[in-house]
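Below: a set of structures, written as structure tokens.
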Structure I
Amino acid sequence: MTTTDRPFRSVLYIPGSKPRALDKARSLPVDAIIFDLEDAVAPDEKVAARDTLATALATGGYGARYRIVRVNGADTPWGADDLAAAATMAPDAVLLPKVGHPDDIAAAARALPEGTAIWAMMESPAGILDAAGIARAADGLVLGTNDLAKDIGSRDAADRAPLVTALQTCVLAARAASIPCIDGVYNAFKDEDGLRAECEQGRAFGMDGKTLIHPAQVAIANAVFAPTEAEADLARRQIAAFDAAIAEGQGVAVLDGRIVENLHVDTARRTLAKLDAIAALEG
């Protein structure tokens, strides 16, 4: 399953320094895990965290979950050694923090085995302004909304209005490059209504899923970023109506009083394919 086919509804950060958390992640119903060596690990634990994470990944047990290792930045004392360690862990992808230019991707690629997927954290003004170039060089984008808000100097807003331009810019860049785009975290992990609203907003923008900071957030993200029963039913009926119209020599169909064209059928087929991919992952 390629990254363009597989679901990324829920992408959970797990500290690479915490064996219990690394073990628990094996049983969580998440689509992907970001094994974090950066923000979630204290400076005096960063070196040991590499060995802890390497042992966990070598032990395995994460099933079909997409395994992403987030390293420290190249400008830190740990960045180069993190890349060297990640190269031996054989994750599904390596995630680079604070990517500001496509050259950051190229530099990391030189330190990793050929073909290693590299994802980019989009969490700085420079990165957002060069999102299209970064997306062409990367294999996935992850929004770092906390760092981005800090660098912009914006105030917290429930509707994320100060970040809308950045969020949509990243979605556009990811779609142009045919790579996944994952929304930033929701900090109030006990606020289910707030999380659901932000997930709904991200999905409306076109995000593929949500990064999460707590297992309690997984169920909501999985539900919001999956097609609903109503969407699946509509997709099946659109395809059937269009196929019937084509069989009758018509170029378009009418369903529920609305025109159904090729573009609607393409969307419908993607909806059903996503449902199949979710079923395969959960199965």
Structure II
Amino acid sequence: MSKTWLITGANRGFGRVFATAALERGDRVAATARNPDALADLVEQYGDRIVPLRLDVTDRAQCLAIVAQAAQALGTLDVVVNNAGYGLFGMVEEVTEQQMRAQMEVNFFGLFHMTQAVLPILRAQGHGHILQMSTVGGIVSFAGLGAYHASKWAVEGLSEALSQEIAGTGITLTLVEPGPYQTDWAGSSAVHTTPIDAYAPVREAMQARQAQMPPALYGEPEATGPAILALVDSDAPPLRMFLGVLPTMVVPDAYAARLETWEAWKDVAVAATKVRRD
């Protein structure tokens, strides 16, 4: 049975891959972009099965209006993909307040606006699957991406709580957590801070580690299409799903290290429960 999709940031990267995969199998897609002209080739190829919509996710009123427009055009919203976002590269001390606020406005508040906008529609339908585009960086953090991680950890916390709040309504939610892919995320769509000389050694170490990463760890974006289709077609979709190889390598070690630390400090934690009065 064909599905209807609403995908933000559908003009490039994962959003475009997911939209193309859905359209290719006969689904209908409301695809948003700041400049919908970037979707013209998809409109030409797939005709009225794609509804291109102009959207700036930082504009809450626009989010509400576009969700209503998409629902009216498609009849239902079976899958909602909150994909719009970008990377902010730089050390925490280098990030300006304006840069941090802009990062949160797009990556977190944009997703927040869209999620709130679709919930009444999905609840009235009695079904719907929300895909929140997170990242392996929503679980573990790396130097030079503190602001980006902050936005994605916020997405993770918000979405995990929401998944419990919507249990039993017919609405499901999945946090999609990709590793590194050959997308434009670190290219023209990225924002970079002004470097502080004190962090030159940190940058050099980061570049050395990146140079040592095998090319095979960088996934091909087009390969994620079938995975996303399998996810939305599942009768029991998970709360979290990795995409790519790197998350399966990095996250288990990170969690093991956290458990080891918490266990080592367990006595101190438990002792903080009560004040000794003897």
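Where a number appears in this text, it was derived from the coordinates with a stated rule and is not lab data. None of these values were measured; they are calculated from a predicted model. Cβ atoms are built from the backbone, for glycine too; each structure is taken alone.
Here are a few things to note about the model shown:
- Identity of the structure behind 22.4 (criterion: mean count of other Cβ atoms within 10 Å over residues 29-36, calculated), options I, II: II
- Taking distance in nm of label points 7 Å out along Cα→Cβ at positions 69 and 117 as the criterion, the top structure among I, II is I, with the largest value.
- When distance in nm of label points 7 Å out along Cα→Cβ at positions 141 and 173 is calculated for each of I, II, the greatest value falls to II.
- Which of I, II leads on mean projected area of the Cα convex hull in nm², largest value: II
- Winner on FRET efficiency 1/(1 + (r/R0)^6) of positions 13 and 197 (r between Cβ atoms, R0 = 30 Å, to 0.05) once structures I, II are ranked, highest first: I
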